[in-house]
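Listed next: structures, encoded as structure tokens.
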Structure I
Amino acid sequence: MLFTLQAFETWVARNLDTWIKIHQSEWDTCGELSNLIRTYHKVAASLYLGNPIATSNMILTVVELWIACDKSATCIDKTILEYDVGIPEDGFQCLLLPSHSQMLRLKDAENYVRSRVEASSWPALLTFQSFGHPNSFSAKYFSRSLPHQELLKSIEAQAREAREAKRAELRRVRGEYNALIHSSNEMSCDMLVYQDTKDKTTKRHDPKCQKCSYREKAQQLRISAHVWPLTKMPLEAQSAVFELKAPQWYGFWRGHGAIFAA
């Protein structure tokens, strides 16, 4: 397993830059890199536990894989370039990298992060977590995505139909309730007559009394409330619809970027 990890780390160090230049415009590249990051980190973190030098090299490798993912994301949608990556400039100072080649790779990674930060117009929060902000990535993407706009219209149309159906159900249930109460009010309670051994009669309320049965049925009538599926705030609704159908590449990019930005 150690040999396999080292072989992969060597490939990343020597060939990742060339590979990403070829594949950065492909929509499945972020997904492939995400799988590599997740699989590699899971194995390496366990194997390198307690070894600060190996762990530092693991972090450098993961950072380079994420940078490749970021290059793909910004190639597919240049709007991503408007947002800070959220990685502090001194975030890698604690790494123990003994070789000159590793230090050069770290310098390249730091320069890339710095260039992204300097070119950005908005904080990382507006793409990783913000919901309903006019300058959030989700709002900007929605504004130019016809499929998302059509999805919003479809959700709202279905919601209006469901609301009208619920109103019709409410009218029906109210009518049924009023009819039962009216029938109950028009009747007297049913009584059962009992005669004892001394020829005395007593009356008791019939447990199957029709008047009370109507009233009980009326009181048992229920109707669930209709809940509008989206917020009434337009930008928040747009962000919600974006999340329902967010591009896969964006989900992979954001998922790993948010870890560094945390």
Structure II
Amino acid sequence: MPGINEVVIHYTFTPQFQMPDWRLPHEVRRMEKNAMVKQGLGGMTLNGEESVATAQVSERPVSAPPNARAKVIKMPSSILNQATGKFDENYLFHFFYDVWSNGTVSPTPVFTEAIVCQEIELTDWHGNVSGVCAHWSVYDGDAFVYSPTETTDFIARYGEDAPLRSHKFYGHDDRNWFTRAKWAVVQQLPLPRRWRTKVWGPKGAPLIQGWHIGFVDQPSPPGEFPRGHEEWTGYTVRTL
């Protein structure tokens, strides 16, 4: 819209059925004008950990529509419910904009979206999967996320804080050792192996989701660690 100098988004999260209190600390971000956004299988963030980059995933930059203000916002996987002392995976996202024009600021109405969580699963029937990440984005391919998976049998046997939990791979000093050690443990788990993780976003939103799978190639040369390869596969669009 002509005459707009700046747009700032204010946002916060609450448990279901609770209204926001904007007097409390909340997030404030400047919306970017003429932003470059990624189109295709775009930017990736390792869920809850560090950023990663993968050359095999194609992307190309495109300009946002003229005068559009864009900002990618990460939704938390859960929020603390002060009333119960527990973390809620389904919660509310509240936001409004401050629109600066000709030296004055006008706030918009407050918008609220329900954020919902879904568990997804990849089943390994053949025993040749060494690890899996869900690769997903809400609405479009502008901000893909990696979410490491784990099997329920692994957690039941070794615990939530096991040193070989999948998400700890990315922060490990020796990823080659981690891969070998994890594969040795995974082989002891019964078939089928159900690799599970969770995805989340606005209720009713389209979710683009596929799998980044590490396969162990069999047979391998005698005496050698099994060779492997990785694939990005199984992309579908579902509704949250």
Structure III
Amino acid sequence: QDHFVRGSTTTKDKIPLLEQSGIEPYFLQLDPRINGDDVTSFFNVDTVVLNIPPPRVPGRITVMQQQADELISYLNASPVRRLVMVSSTGVYASKRQDADEADPHPPETDNGKGLAAMEAMLSEGLQASFAVVRMAGLYGPERHPGRFLAGRETSGNGREPVNMIHLVDAIGVITALVDQPELTGVYNACAREHPTREAFYRKASELTGLAPPVFTDSEPQPWKRIISEKIRAATGYGFVYDDPLEGLRDLS
């Protein structure tokens, strides 16, 4: 969309893939200090989209706080005027509730706690315009849900609602926030429809020809239903796949 894009990867094998996509590649690691290619050059841009998965290390909450502190130092010394952070709806506890951006239930997992800490530190410490998009479960051509639980035993009874977002819509909401720098704060991003886990993963398995998952419990697991009306109203973005079952059919 007429944007000049730089992209970083922690894996050198992925550099050719970035180049093939028209992205200027950088090899960078944040562990928790930034090292790799020319960091100053990388941040010599107007806008940054930050998408860092929680590290799989002991003490990950502390590590993520250190990562946030490192990023604040570099970003505040750069010409960056806009940061969009990709976070997760895992920052909400599962209390069998509808969860919008004002949900009062704090995260229960270390991943959720670490992401919430990063959000807060960046919000308080950055000089740039800052927005957070909390993504629901991502699926798409390279992340087909039929392979997630195929043939496996899994907890719950399958009647829990799923919170999903198609790759097309994940890109769409990020682009909308990049293009509207006046929008700040936190935004959920999730399909409007919430089929049950059984309906969603059974359909996904059926479309891939794999065995469906087996739900082992008589009672549902704790769940939440993500509400994402705020981002629709703020950005005007219209979701392509508000029904995850329709999104599955288009993957096949």
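Nothing in this text is a laboratory measurement; each read-out follows from the coordinates by a stated rule. Source: prediction; values computed, not measured. Cβ atoms are built from the backbone, for glycine too; each structure is taken alone.
With respect to mean count of other Cβ atoms within 10 Å over residues 65-72, the largest value across structures I, II, III is given by I. Looking at structures I, II, III, which one was helix-only ellipticity at 222 nm (-39500 (n - 2.57) for each DSSP H run of 4 or more, over all residues; to 500) calculated from, given that it came out as -2500? Checking each candidate, the match is II. Taking Cα extents along the principal axes in Å from the coordinates of each of I, II, III, which one would give 54, 41, 40? The value was obtained from structure III. Taking distance in nm of label points 7 Å out along Cα→Cβ at positions 113 and 161 as the criterion, the highest value among I, II, III goes to I.
Calculated for structures I, II, III, distance in nm of label points 7 Å out along Cα→Cβ at positions 105 and 121 is largest in II.
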